[in-house]
Structures are given as C-alpha cells and as structure tokens.
Structure P
Amino acid sequence: MKKAIKILIGILLVLGIYVALTHADEIQNLTYSVKTQIYGEPIDKETGLINNDFFSINGEGKNPNSTTKGINEAIQYASKNNIEYIQLKKGIYLINGNTTNYNNFETAQKKGIILESNITLDLNGSTIQHISSSYPNYAVFSVTDVQNVEISNGIIIGDKYTHDYTTSSTHEWGFGIDVKGSKDVIINNVQIKETTGDGIILGDYTNEEYTENVIIRNCKITDCRRQGISIVCAENVHISENEIDNIKGTTPQSSIDIEPYSPFQHVKNVVIENNIFYNNASGIAVAFSGDSQNINVLNNKMTNAGVVCSNFNGNANVGYNYIINATVWIYGKKIENSNRKESVNIYNNQIENSDVLIGNMANVILMNNQIQDKGIRITASNIAIANNIFSTSKQNDYALEYFWGEDTHQNYICYISENTYKGNFYIKEKIDNRDNLQISTVKEETDNFIKNIIEEELWNQISQK
C-alpha cells in the first residue's frame with residue numbers, strides 16, 4: 001500500500017510539472033488577472049508607471065531579491081505587451097546583480113535589472129543601489145543582446161565603500177551599466193557612482209560580437225573604482241555632455257578607456273565631445289590603444305586628466321580641447337616596418353602646464369595649438385609641427401625637442417614651420433639629429449605631408465589660423 005501511494009504521488013507530481021510547463025502562459029495570465037483585481041493594472045497604459053505592489057517591488061530600499069525580480073518581471077511584461085515606455089515610481093531600489101560568471105559572453109549570466117529590446121526605462125529620479133557583497137562580478141543593469149533600449153533619469157550606486165574585498169580577486173568587475181552585443185542603446189541623464197569596476201562598459205572581453213550605435217549623454221559618472229567608461233568591442237559610439245571625475249581605486253582609472261582586448265576585437269567610430277573630465281588617480285581623461293579606428297576627442301575640458309595613447313595602431317583626432325595640468329602622451333607600437341599607418345592629429349587645443357610626449361608613431365600632426373608653460377618631446381616618429389604658439393611665463397629649457405630615446409633603424413622626418421615662441425625658452429627647437437632623421441622647415445613640404453594624412457575637410461578647417 002505504501003509503495004502504491006508513493007507511486008501515485010510521483011505520478012501526480014509529474015502531471016503537475018507537465019501542466020505547469022505546458023500551460024505556463026495560461027497559469028501566468030490567470031495569476032495576473034487575479035493580481036489585477038487586487039492591485040490594479042501592472043503598468044499604467046497612459047504614463048507607463050510600473051505598479052510596484054503588483055510586481056512585489058519595494059521602493060524604500062528593502063527586499064533586494066524580490067525587488068530585482070519584480071522590476072525584471074515588469075520589463076518582461078512590458079515587452080510581451082508591446083509597451084515601449086515604462087517608468088519607476090520615484091524611490092530607492094536595492095538591487096542584487098551579483099554573478100559568479102562575467103567574462104564569457106556565451107555563458108555569462110545576465111544580472112541585476114535586465115533590459116529587453118524596444119524598451120525605454122525612465123528611472124524617474126529614483127536611486128538604484130546595489131547591495132553590499134563580496135562578489136567580484138556584478139552589474140546593476142544588464143543590456144545584453146538587445147536593441148533599441150534606453151535608460152534615463154536616475155541615480156545608480158555601487159558598493160565601492162561597503163564591498164568585501166577579502167576574497168581572491170581584483171574585484172574590478174562591478175558595473176553600473178553592462179552593455180554587451182547590443183544595438184541602438186541610449187544612456188541619458190544618469191548619475192553613476194561608487195561601482196567597484198566601471199560606471200559603464202561597452203563590449204565583452206572574450207567575444208567579438210559588437211555593441212553598435214550607442215549614445216551616452218548628459219551623465220555624471222564619479223568615484224568609480226576602475227573606469228568611468230570602458231569601450232572594449234564597439235562601433236559607432238557618441239559620448240557627449242557628460243562629467244566624469246575622481247575615478248580611483250584600481251588601474252587603469254581613466255574617465256574613458258578605449259581598449260580592444262583581443263586580436264579579433266576593434267573599436268571603430270567614436271566621438272567624445274563637450275565633456276568635462278578631472279581628478280582621476282591615473283591623470284588620464286581619455287585613453288585609447290590597439291585597433292581603434294576613427295577616434296575623435298573634441299571640445300572637451302580636461303583638468304588633471306589628459307589624453308594617453310599607447311600601443312596604438314589606429315587613427316585619431318584630438319581637437320579643440322582645453323587640457324590643463326595633465327599629459328598628452330601619444331605612443332605607437334614599437335614595430336619597425338614600412339607598413340605602419342597609425343596616425344594622430346592634434347589641433348586647435350589649448351594645452352596649459354601639460355607635457356606633450358610623442359613616440360613610435362608613423363604619422364602625427366601637431367597644428368594650431370596653444371602650448372603654455374611646457375614643451376613637446378618627440379622620438380622615433382614622423383611628425384609635422386606647424387602654426388603652434390609656444391609660450392611660457394617662466395624659464396623653460398625648450399619649446400620642442402626631437403631626441404633619440406633608443407636606437408632605431410627606421411628613417412623619420414620632422415616638419416617644422418611657422419611656429420611662434422613667446423617667453424623665455426633656453427632653446428626653442430632642440431633637435432638630436434641623426435643620419436636617419438630628416439628635418440624640413442619648408443612650409444609647402446609641411447603642408448603636403450599634412451594633406452596626405454588628413455581628409456580635405458579637416459585640412460580646410462585647421463589650415464586657417
């Protein structure tokens with residue numbers, strides 16, 4: 001008899017599981033119907049306001065697991081019902097976005113609040129705070145393999161100051177917004193702070209599925225531990241009108257770091273304009289390296305945080321920036337062959353009390369800049385230095401210096417024309433000339449070198465004093 005009862009119970013359990021699996025939608029619809037009678041509509045059809053009670057969401061900074069689950073259920077409900085705009089009730093939301101797996105795109109767990117395609121999530125002034133934990137990997141928001149999404153109008157806070165760092169890890173993979181393999185993403189008017197890793201990361205370190213068409217604008221990213229924004233594997237990114245500062249805790253500690261990680265990855269078509277960067281522990285506002293194509297750093301203000309390019313084999317424009325108390329450090333890969341094509345155009349910048357260091361570059365243009373109280377140093381590079389104003393209010397050893405830091409068998413040429421020197425320079429132009437360095441001071445030769453590198457539109461723009 002007991003055996004028969006056990007068999008019967010087993011059969012009933014199997015049947016119950018079968019019914020639950022095959023009629024899951026019907027069961028959920030029935031559940032939603034009952035809950036609607038109790039709590040009202042899940043999402044207001046006119047305003048897009050999420051009904052916190054319906055989804056068991058706590059807006060007072062409590063119950064992180066049910067709150068995370070509830071917000072994700074609301075997003076899924078909106079997606080299934082073609083509701084493209086939703087908003088949170090203004091409040092404080094505690095989120096659990098911990099994961100044991102981060103770096104593998106194929107198996108990585110989506111974590112935290114998970115966006116679905118064709119959804120605009122308006123945080124409505126709310127604070128979204130990650131729980132304190134010892135997990136090395138987390139994200140408050142995951143934007144993974146989706147398209148046409150937006151996150152706007154709120155505050156995202158990590159657990160930098162309450163995190164348990166004692167477990168074996170660098171603990172640098174805690175993100176505010178983690179974007180992987182997605183298209184048409186907007187992050188607008190969001191404050192992100194105190195993450196153990198990056199405020200925002202675009203791309204995946206182990207996969208070449210690109211994130212494309214991303215706009216990050218009008219955001220404040222501050223006091224994150226590793227980076228403000230990392231761009232690992234992405235195309236067509238526009239970052240504008242943001243303020244990024246006080247990035248400190250673990251390297252690289254940049255406001256924005258463009259860092260394709262693997263040989264099969266690249267970053268292409270990035271515009272970084274009209275931003276304010278300052279006071280990062282690394283002294284870096286924007287860094288780019290590796291296979292990074294068409295990087296444009298324009299009209300930004302950088303204080304105690306400059307531009308760094310290392311091991312670079314792409315092309316970039318750095319123009320119309322105000323850089324003070326920092327470094328412009330442009331270094332290519334140390335490869336001695338005639339096929340190198342990396343180029344950086346540095347033009348119309350105001351550079352104050354900041355070193356300009358250039359080395360191992362196939363092509364560099366330094367034109368129409370105002371360089372005050374520091375000079376430039378060049379090694380092992382083809383470079384044109386034209387129409388710049390060098391000025392100093394103190395005794396400076398040199399305005400520009402071309403020197404040999406190491407032996408090289410490459411042949412290089414340095415074009416110098418129509419620069420202006422103001423102030424007390426001991427030596428205006430210090431050239432450590434060798435047999436494989438050619439110096440030209442002929443304006444026409446300088447102009448021809450520049451025009452062969454840059455596009456005609458940019459030449460017409462910067463050739464006017």
Structure Q
Amino acid sequence: MLTLTVDGTPAFEAQLRRLRGRGASDLEAVAPAVRAILDDVRAEGDDAVLRYVERFERRTPAVLVTRTFDGAGALARLPAPVRDALTFAAARIERFHEREREPGFRFEDADGVTLGLRVRPLARVGVYAPGGKARYPSSVLMAAIPARVAGVRDLVLATPAPDDAILAAAHLSGVTEILDAGGAQAIGALAYGTASVTAVDKIVGPGNAYVACAKRMVFGEVDIDSIAGPSEILVLADESADPRLVAADLLSQAEHDEDAWAILATTSRALADATVAAIAEQLVTQPRRAIIEASLRDRGVALVVTSVDRLVKIGNAIAAEHVALHVADPEALLDRIHAAGAILVGPLAPVAAGDYLAGPSHVLPTGGGARFGAPLGVYDFVTRSSIIGYSAAALARHAPHITALARAEGLEAHARAVELRLGAVGARTRGVNEPQSGP
C-alpha cells in the first residue's frame with residue numbers, strides 16, 4: 001500500500017528527497033555487457049544481431065529485416081473492437097501532431113541582412129518497441145506517427161517477433177520496414193547499420209535497462225529521444241477529490257510494472273486515508289494484482305501537505321511524467337504546474353486516455369526529466385538550419401563590430417575574412433565606376 005507521510009516531519013523530507021532522486025539510474029551494472037554487444041554488432045553486423053537474438057530471445061527470425069510485413073492484413077485479422085480502436089487512435093494522434101509542424105521563416109532586417117530558419121525532416125528514424133512482459137501497439141503509434149507527420153521518409157520499427165497488433169500499428173503509423181530483433185543488439189543495428197539494416201539518424205522508444213544503456217552509448221553516433229525510466233504518476237488532490245477515482249489512477253499506473261511510481265500529494269489527510277481504503281477495495285479484482293502490490297509496496301507514496309501553495313511547490317519539484325489534477329479548480333492549478341510531462345486536467349481525464357488516443361504522444365520524460373524535457377513530438381524529428389545572407393551595404397555596416405569581436409578573441413583570420421570581402425566589394429565598385437582605358 002501507499003507509504004503515508006505528513007508535511008513538516010523528518011520522514012516527509014526524507015521521502016521528498018527520495019522522490020526527487022528517483023531519476024538516478026544504475027545503468028553501470030549492465031554497461032559492460034551492453035558495450036560487448038554493441039562492439040560485436042558494429043564489427044560483425046547481421047551475424048552478431050542474429051547470434052544475440054538466438055541467445056537472449058531463444059528464437060531465430062525467418063527474416064531479420066522486411067519491408068513487406070502485410071500490416072493491412074494484420075489489421076484486418078484483429079478483432080473488430082481492437083481494429084476500430086487502433087484506427088481511431090491513429091487518426092487522433094495524427095490530427096494532434098499536425099499542429100506541431102514548423103514552417104520555418106525568412107526575413108530581411110533593417111540593416112539589410114537576410115535571416116531565416118529552415119526546417120527539414122530527418123531522413124531515417126528507428127522506433128524501438130519492447131517485446132518482453134507485454135506488447136504495446138499504442139507505443140508504436142505514439143512514436144512513429146509524429147515522425148511520419150514530420151516528413152521522415154524511412155521509419156524502421158525494431159521489435160522482436162511482432163504479432164498482428166504490432167504489425168497493424170506499424171501499418172497505421174507509416175512504418176516502412178521492420179527489424180525482427182530486440183535488446184541492445186537491435187539498438188546497435190539501428191545505430192551502426194549492418195548488411196540488412198541501413199543506419200538511422202535517430203532512435204526513439206522505451207525499453208529495459210539494456211536498451212536504455214545501449215541508447216545512451218550510441219548517442220552521438222545517432223540522436224536519441226531520452227533515457228526512459230519507470231512510468232509514473234503524481235496525483236495532486238484536495239478535499240473535493242473522489243478517492244475512488246484517485247485510487248483508480250494510482251492503480252492504473254502501478255500495473256505497468258513493479259518499478260512504476262504511484263504518488264499522491266494532497267491537502268487532505270481524510271482524502272489520503274480514503275484513497276488507501278479505495279485502493280484496497282479495488283485491488284481485490286485486479287488481474288495484475290501481484291505487480292500492483294509490488295509497485296505500491298516499494299514505490300507507492302502519499303504526501304499530506306499543509307496548503308495548495310505547498311501542493312504546487314511539491315508538484316513542480318517532483319516533475320512527474322503524468323500529473324493528474326483532482327482538485328476543485330483544476331484550470332487554476334494548471335497554470336501553476338510548470339514541470340510535468342502530461343497534465344490530466346480534472347477528474348474526468350484519466351491517464352488511460354492519454355496513453356491510448358487523446359492525441360499527444362505518450363512518450364514522456366520520466367524521473368524528473370519534465371524539468372527540462374518534453375513529450376515526443378514532430379519537433380523531435382526535424383533538423384533546423386540557420387540562414388544568413390549579407391548585402392554589401394549590410395556587411396560594411398556590421399564589419400567594424402565583427403572584426404572588433406574577432407580580434408578581442410584572438411581570431412585574426414576571422415577579422416581578415418571580413419576585411420577581404422570589403423576590399424573585394426570596393427574593388428568591384430571602383431571597376432564599375434572608373435572609365436575604361438583605350439580608344
């Protein structure tokens with residue numbers, strides 16, 4: 001159950017320090033094994049990928065990479081409710097992310113300098129989808145659709161032994177090929193390339209510690225979205241909250257896995273006690289009860305605070321992946337929450353809606369990363385190039401400032417590159433204005 005602590009006690013401060021430090025990851029424990037896998041994949045390509053698939057997944061893929069995965073057929077084979085839900089979700093996700101497109105811009109300032117920003121999509125992106133304890137076709141939609149909306153040409157889905165739900169999601173998302181492999185070996189193949197896999201520009205998507213460590217190690221060779229940690233929710237509640245709904249939100253997060261964080265911060269001790277009772281009542285019929293119990297035992301927390309101001313301060317300090325506002329005036333509180341991956345506004349907005357089909361990607365910063373991170377979006381799949389153009393008059397006006405700064409930094413060649421242009425412009429101007437010699 002939830003560990004309940006009250007504001008102003010040493011136990012409360014210790015619990016808050018623990019929550020703020022939850023983003024620390026111990027990837028060093030798996031780093032040597034991951035480095036060996038990546039080195040082998042880089043050196044041996046497909047042979048190493050297949051060897052590690054056989055070793056860790058205990059299977060041999062019929063085809064390592066394919067562009068003909070019959071996603072449309074897989075979609076048709078799904079039960080109608082699942083097929084309709086996937087199709088509905090894909091349309092909503094695409095509609096939301098269309099609004100994130102960046103057109104770029106170009107203008108000429110008062111000095112005659114042409115400036116701008118050009119936005120172009122990445123050419124090739126790898127999407128990782130785990131294949132361990134559970135399948136998540138929703139994560140394929142949430143990671144791949146923003147990339148397709150951005151204009152990414154090639155979308156590679158790396159996932160072990162995809163089933164019809166994953167293949168259908170890949171089809172709806174615009175995935176162009178599938179790498180039938182998981183783990184660090186799949187990350188290595190995407191980053192370095194093999195005979196079968198063309199290297200990508202960026203890798204996105206969550207995975208276990210081996211996948212997270214591999215993504216960290218290949219960063220720089222390719223871009224990545226983030227190092228994802230366990231999923232988490234922070235419910236901010238006052239005395240108006242329904243403890244049954246608060247409990248339901250905490251349970252829905254805890255059922256992800258044993259490492260998930262389910263956190264309640266409330267101004268009401270009575271609400272905290274009622275939520276604990278509601279959790280016990282609802283837990284009895286949960287199919288994933290053992291996972292939930294382990295999560296709540298180790299990472300379930302209830303913080304009772306003294307005021308709404310304190311509630312806001314703690315909410316921003318924890319900077320959770322999901323923040324649910326179960327308060328009398330959620331819109332008023334919304335403007336005061338600055339650090340959150342996704343904010344669920346009011347008791348009628350369950351995390352499940354965001355997880356599946358509300359529209360924004362559910363790939364969110366975890367472990368306090370919402371202080372500086374953002375949900376996955378179209379902006380993650382583009383490059384931006386600055387555009388700078390000078391007229392002769394503009395360069396002449398800026399030259400004294402440019403050369404002064406260059407020489408202040410001891411970069412004489414920089415200054416001379418400007419002065420050389422001014423001299424060349426002056427010579428051309430004199431050549432035009434001076435009379436020609438000869439008859």
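Quick note: the coordinates plus some simple rules give every number you see, no bench work behind them. These figures come from a predicted structure and were not determined experimentally. Cβ atoms are built from the backbone, for glycine too; each structure is taken alone.
Overview of results
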{"read-out": "Label whose coordinates, when mean count of other Cβ atoms within 10 Å over residues 36-43 is calculated, return 18.9 (choices P, Q)", "value": "Q"}
{"read-out": "Source structure (of P, Q) for relative contact order in percent (Cα under 8 Å, 6 or more apart), computed value 20", "value": "Q"}
{"read-out": "FRET efficiency 1/(1 + (r/R0)^6) of positions 236 and 356 (r between Cβ atoms, R0 = 25 Å, to 0.05) derived as 0.25 - corresponding label from P, Q", "value": "P"}
{"read-out": "Structure from which -14000 was derived, helix-only ellipticity at 222 nm (-39500 (n - 2.57) for each DSSP H run of 4 or more, over all residues; to 500), options P, Q", "value": "Q"}
{"read-out": "For 54, 21, 19 (semi-axes √(5λ) of the Cα gyration tensor in Å, calculated) the corresponding structure among P, Q", "value": "P"}
